[in-house]
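Student: Dropping the structures in below, format is structure tokens.
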Structure I
Amino acid sequence: MLLNVNGINKTYHSGDVDFQALYDINLDIEKGEFTALCGPSGSGKTTLLNIIGCLDSADSGELVLDGISLTDKTSDELADLRRDYFGFIFQTYNLIPVLTVYENVELPLKLLKKHSPDETSTMVFETLKKVGLEGLDKRRPLELSGGQQQRVSIARALVKNPKMVLADEPTANLDTKTGETIVDLMKDMNEKEGVTFVFSTHDSLIMDHAKKTINLRDGKIAN
């Protein structure tokens, strides 16, 4: 099992107001899954995705990643896990506008500090080819369409061969045709290369392609 989520609870505090976003969440993610966390806005799906990716912390419960409990990890150790284990795809792309396409995709490899310049170059260009961005490596994000920018973010997530890719509403800012192309691309990588994807989404297009859907409502699993 790649990931076990056991009894996760999360409450946000704002002044005198408490809002419980997640209630006793239990789920498992196996290697190679194409899983969608589904539900309306406010259902807790993005909170759950952020906790899985160590971008946020739970109030109680346990995450077990690849057999390793994350309960007592320090902030530095969690940062290392984010760097080493996960690739992230965001609906707003989160590309660095002053960097070229090549440099945006190269950045995770620079942070890993495991590859020579030649290895890094090969990995970046191979990944750009996979996502259909050959010849666009010198462009900057604002010179690209929305679909092309999302492809750059997918390439950035995949270039370091993460154990799991977490995608938060990756088609939300795309038109239907471009969204279909992006989902087909991710599905193809899942099936041919065994990349594990977990989505936060309310897009029926992603839900229809998912091997497993987990429905959330009011912070609880409603399956």
Structure II
Amino acid sequence: MSNIEDLWELQVHYNNLKNIKDNLKYIINGEKIKKIGIKLEKTEKKLIDLENRIEENEEKLDKNNSILKNYDYELKEIEKNLYSENITDLKQLNFLDKERKNIIKEIDNKETEIISQMSNMEELKKEFIRIQEEFNKLRKKYTKTVKDDKLMVEDFNKKVIEEKNEIDVTSSKIDKSVLDKFNELIKNKDVAVVEVIDNKCSGCNMFLPSNIIYKLENNDGIIHCDNCDRILYLKI
């Protein structure tokens, strides 16, 4: 294998190592878990809000049912007096009849209000069940993600060791002066060896002259980009 092929292989391992470390950093920072945790917190707040609204609605419903019972009692008492033979005064009878009509109207209004409250209560309970199911799914997802992330960290740590070993093995095949230049480029530019694509250096995007392309095609030594100084690699 030529020096340039060794250098390209070394760069591939460095790229792999960087990707693994980036993924490892993302997992260790717990970004995915944080996102699920935020959703979990928001869903829990929705559940608490719904619980409070259901409780308030139940209290109003109980209060209105109590009021309705009182209206029913008052109506029975008025009708009892209204149809009693003990009351013969016309004004008093008219007053009682008017009261009866008013209470009937109040009863109708209260019954309508109670029906509306019951319908609202039904919708709130359905929404609560839906949100609760969503909350339970998120909680399971959160637990699973924590477990999966722990396993992935262990796996990535193994891969880091593997890539470092590959880097050591490949580095041992390369001349010291060339390896020193490679390490200098890695330190200063992050990437030392770049692929030539469409006659351009993929490191700085500069077009390469035909004589450089010719040398690369004929594997004529280690060639650097005149613009960014990175080592050029042409896949043949």
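Laboratory data are not the source of any read-out in this text; all were calculated from the coordinates shown. Please read all numbers here as calculations on a predicted model, not as lab measurements. Cβ atoms are built from the backbone, for glycine too; each structure is taken alone.
Student: Have a look at I, II and say which one yields 3.7 for distance in nm of label points 7 Å out along Cα→Cβ at positions 84 and 148, as calculated. Mind dumping the intermediate values first?
Tutor: Working: I: 3.7; II: 7.7.
The value was obtained from structure I.
Student: Right, something else. Quick check: 127, 38, 26 is what I get for Cα extents along the principal axes in Å, calculated from one of I, II. Which structure matches? Don't skip to the end; give the middle numbers.
Tutor: Working: I: 50, 38, 38; II: 127, 38, 26.
Answer by label: II.
Student: Can you rank I, II by distance in nm of label points 7 Å out along Cα→Cβ at positions 44 and 108 and just name the one with the largest value?
Tutor: On the way: I: 2.8; II: 5.0.
Going through I, II one by one, distance in nm of label points 7 Å out along Cα→Cβ at positions 44 and 108 is largest in II.
Student: Tell me which structure, out of I, II, gives -28500 once helix-only ellipticity at 222 nm (-39500 (n - 2.57) for each DSSP H run of 4 or more, over all residues; to 500) is calculated.
Tutor: On the way: I: -11500; II: -28500.
Working through the options, I get structure II.
Student: Supply the structure label, taken from I, II, corresponding to FRET efficiency 1/(1 + (r/R0)^6) of positions 100 and 180 (r between Cβ atoms, R0 = 41 Å, to 0.05) with the calculated value 0.90. Can you show the working numbers first?
Tutor: Values: I: 0.90; II: 0.00.
It must be structure I, since only it matches.
Student: Separate question: Given structures I, II, which gives the highest value for distance in nm of label points 7 Å out along Cα→Cβ at positions 36 and 60? Walk me through the intermediate numbers first.
Tutor: Numbers: I: 3.3; II: 3.8.
Greatest value across I, II: structure II.
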